[in-house]
1. Where is distance in nm of label points 7 Å out along Cα→Cβ at positions 14 and 86 largest, in which of 1, 2?
2. If you rank structures 1, 2 by FRET efficiency 1/(1 + (r/R0)^6) of positions 38 and 126 (r between Cβ atoms, R0 = 30 Å, to 0.05), which sits at the top with the largest value?
3. By the measure distance in nm of label points 7 Å out along Cα→Cβ at positions 54 and 118, tell me the structure among 1, 2 with the highest figure.
4. Tell me which structure, out of 1, 2, gives -14000 once helix-only ellipticity at 222 nm (-39500 (n - 2.57) for each DSSP H run of 4 or more, over all residues; to 500) is calculated.
5. State the single structure among 1, 2 that was used to calculate Rg/Rh (Cα atoms, Kirkwood Rh), for residues 142-221 alone, giving 1.03.
6. Starting from the value 2.9: which structure in 1, 2 was distance in nm of label points 7 Å out along Cα→Cβ at positions 22 and 62 calculated from?
7. Matching task: 0.95 is the computed value of Cα Rg over 2.2 N^0.38 Å. Pick the structure from 1, 2.
Structure 1
């Protein structure tokens with residue numbers, strides 16, 4: 001709904017494509033000014049352009065979310081640019097290299113955990129510290145349905161996303177009395193550039209996904225983005241600590 005975040009400032013990490021880019025545009029359409037934290041600058045600048053084309057306002061800060069100093073600088077830049085921070089979508093992440101538990105390398109494990117779990121924690125840390133100064137805010141973390149069920153070939157990914165849900169619940173309890181709501185979204189298979197890469201490697205995978213997801217299709221980045229914006233809005237004011245599943249019915253089976 002246009003205007004439901006009018007006057008608010010929203011921070012989005014990993015906004016260079018897919019769900020992060022869709023969320024940045026959705027935040028802007030809802031009236032928020034957007035701050036992007038991206039490692040990839042050209043793609044981030046393209047997202048800024050798309051936000052502006054949608055009638056919004058956005059700024060880009062080159063950020064590696066695995067580095068505390070850069071995350072702190074991102075939050076500081078948001079406040080310096082727009083005077084406040086109301087919402088955050090901690091979306092930056094990776095699937096890494098898919099490999100069974102005994103074949104997953106230590107390097108792959110560390111890279112996935114570092115980005116998907118430590119990165120979310122660092123973002124929450126500095127976002128919360130800023131939100132405490134203003135007396136509240138709303139944070140959404142990007143988890144996955146893989147946080148709730150086993151995923152063959154994805155031990156580090158599943159562990160990292162399960163950790164994101166537990167971080168979400170813990171922070172929600174800790175700061176509920178301070179006016180800060182913390183939730184997570186748990187997408188199923190969504191058509192993003194990352195997913196498209198997997199589909200090119202395995203053309204039969206798309207048919208398997210459509211069979212697995214009861215709605216018979218992949219989700220869209222925009223569908224997840226709308227849920228993120230809703231969780232950040234006053235329409236979700238009594239919701240905190242919740243992992244919202246957006247999976248076309250997969251977990252109902």
Structure 2
């Protein structure tokens with residue numbers, strides 16, 4: 001009987017602790033939800049040095065996207081200022097819809113980061129005094145936050161490189177995220193070698209098309225398969241004028 005009473009007591013206190021944890025979690029989530037905000041709530045006037053950029057102050061569909069004047073970035077001593085000539089879209093940009101599973105990271109009620117886009121291609125307009133890898137006039141491409149804009153500031157040693165002369169800006173802008181994903185999967189994780197057989201599932205998608213080419217360049221025998229439905233996101237690139 002004594003053991004039974006002890007077990008009942010343990011169960012009772014466990015349930016109480018779980019209920020308390022749920023209550024605290026709900027209160028924390030509720031406070032975090034209503035406190036989450038972004039720069040849209042702190043606008044103080046027109047930018048002193050404006051540029052155009054795609055922003056979204058709320059979660060939702062295409063209707064929440066607006067083209068607005070924002071402050072043009074100024075490169076730090078270790079940064080490169082790039083005039084964006086083309087930018088591409090990735091499934092990553094669908095975070096504008098604000099899936100609930102990732103809202104603790106993106107912002108519970110409103111997006112913390114109101115800028116969209118990662119992949120870009122453009123021309124270097126200015127460089128910081130410590131930058132030696134690039135110079136004004138260089139055509140480059142790479143990845144950074146807020147690429148759907150007239151200008152971006154990037155670090156010269158992170159995901160930016162010279163654009164090949166035989167590639168258009170639109171072609172170059174469609175490369176970074178998809179191609180790097182395929183390269184890391186095949187070379188770094190898969191450790192493919194010449195003579196091996198490689199199956200690329202989803203070969204018609206953005207990552208898949210690069211995976212086929214990269215695997216072939218390693219000297220492997222490549223087989224690509226895909227569904228009959230063509231992805232609407234594959235290689236999407238938009239020119240910014």
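1. Going through 1, 2 one by one, distance in nm of label points 7 Å out along Cα→Cβ at positions 14 and 86 peaks for structure 2.
2. Numbers: 1: 0.95; 2: 0.60.
If we compare FRET efficiency 1/(1 + (r/R0)^6) of positions 38 and 126 (r between Cβ atoms, R0 = 30 Å, to 0.05) over 1, 2, the biggest value is for 1.
3. Going through 1, 2 one by one, distance in nm of label points 7 Å out along Cα→Cβ at positions 54 and 118 peaks for structure 1.
4. Checking each candidate, the match is 1.
5. Derived from the structure labelled 2.
6. Corresponding structure: 1.
7. Only one of 1, 2 returns 0.95 for Cα Rg over 2.2 N^0.38 Å, namely 1.
We did not get these values from a lab; they are worked out from the coordinates using the rules stated. Since the structure is predicted, the reported quantities are computational estimates derived from the model, not experimental observations. Cβ atoms are built from the backbone, for glycine too; each structure is taken alone.
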